[in-house]
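Each in structure tokens, the structures are laid out below.
Rule-based calculations on the coordinates, nothing more; no lab input. Being a predicted model, the structure only gives us computed values, none of them experimental. Cβ atoms are built from the backbone, for glycine too; each structure is taken alone.
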Structure I
Amino acid sequence: MKPAPWKTLLLVAAHLPRFLPYYVREMTLSNLRIARDAFRPRPRFKPGFVTISLAGYGPFQRWAAACLISMTPGTLSVDLPDASNALRVHALYLTDAEAVKTDLYRLLKKALGEPKKEEAV
């Protein structure tokens, strides 16, 4: 059974007080890091792609996740297939793929809450 859209919005709104300070901090740090590296003679960019699972999140939450990740400097959501629970993300600093995934999952957890566990059939 699909939850009503207003219930999904209420769930997202419930996470805003905890999420907004975290997001503003991350945005500020990301902007400063990119600005610093953009003016270096040899920037430290190490671009690459990671794929993160969005299993347990609904369609609105997957869309919100893609938007939030794209709004953070240094990351860009590249592909969010309708039928898939995977999101492909381009990261400007990909020295450690697992660390990037951990940061992205932390962002999603603060913004959207824990994903629902898939029920066993």
Structure II
Amino acid sequence: MFFMKNSKSVLIFILAVGVFGILNTEMGYIGLLPTLSDHFDVSVSKVSLMVSLFALAIAIAAPTLPLVFSGVNRKTVMLFVLAIFIIGNVISIFTTNFTVALVARVIPAFFHPVYVS
């Protein structure tokens, strides 16, 4: 019985950290637009595509992807989506190419509704 309570506590902690991380990934870029513009040597309006396309990907995926993953084990889906977000963020950290950073930002956005649902 103790293991079950402890296991649930760990899962709730992972879920909370995941939601915190994903929401920071979603909203954190807004304050970094001028810095990212300087880093990638592109205009602020072009860098703002990172925010706009992220939101568009969520809007496109929200009605369908949670249904697609509804038959899969929830823990597996949660870990899979977190892994996608981690990989996308790591790629974003190390790339110097704006297009690569944009793709690494948009692909995880499709899985945002899956994690939240």
Structure III
Amino acid sequence: MPGTEVLAIELTSPERFTVYVDHVQGVDHALCERVTSVLGDYLREYSIDVSSPGVERPLRKPAHFRNVVGRRVALRTSERNRLRGEVVAAGASSVTLQTDGESVDIPYDAIVRGNLIEEAGKR
């Protein structure tokens, strides 16, 4: 589907997964239904939820981090570290967070999970 991007796929149980999608014109119920129908072959074995990313949108690709420079994110790394901070830079191989008064570079391949943190009153 042109203009549709799969942001993340999360296994929520052995039989269920959630697909987070975004679209250049926004995500509505009709788009979620179309994506679900494309995934129809998997419906025999899995229960599938298709959803918009919401305010705490998943961040998985370098481009996702470049789009949120200046905003706060939560990350979990492969070393099981949990970090929260403002994205101050997003390069080709790593993202830089300002957290607890210091800048920390995290390679993308060390990020297990990343999400935007929506702060009250800010967008």
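If FRET efficiency 1/(1 + (r/R0)^6) of positions 39 and 71 (r between Cβ atoms, R0 = 35 Å, to 0.05) comes out at 0.30 when worked out from the coordinates, which of I, II, III was used? Could you put the intermediate results ahead of the total?
Working: I: 0.95; II: 0.30; III: 0.70.
This value belongs to structure II.
Have a look at I, II, III and say which one yields -3000 for helix-only ellipticity at 222 nm (-39500 (n - 2.57) for each DSSP H run of 4 or more, over all residues; to 500), as calculated. For helix-only ellipticity at 222 nm (-39500 (n - 2.57) for each DSSP H run of 4 or more, over all residues; to 500), the value -3000 is produced by structure III.
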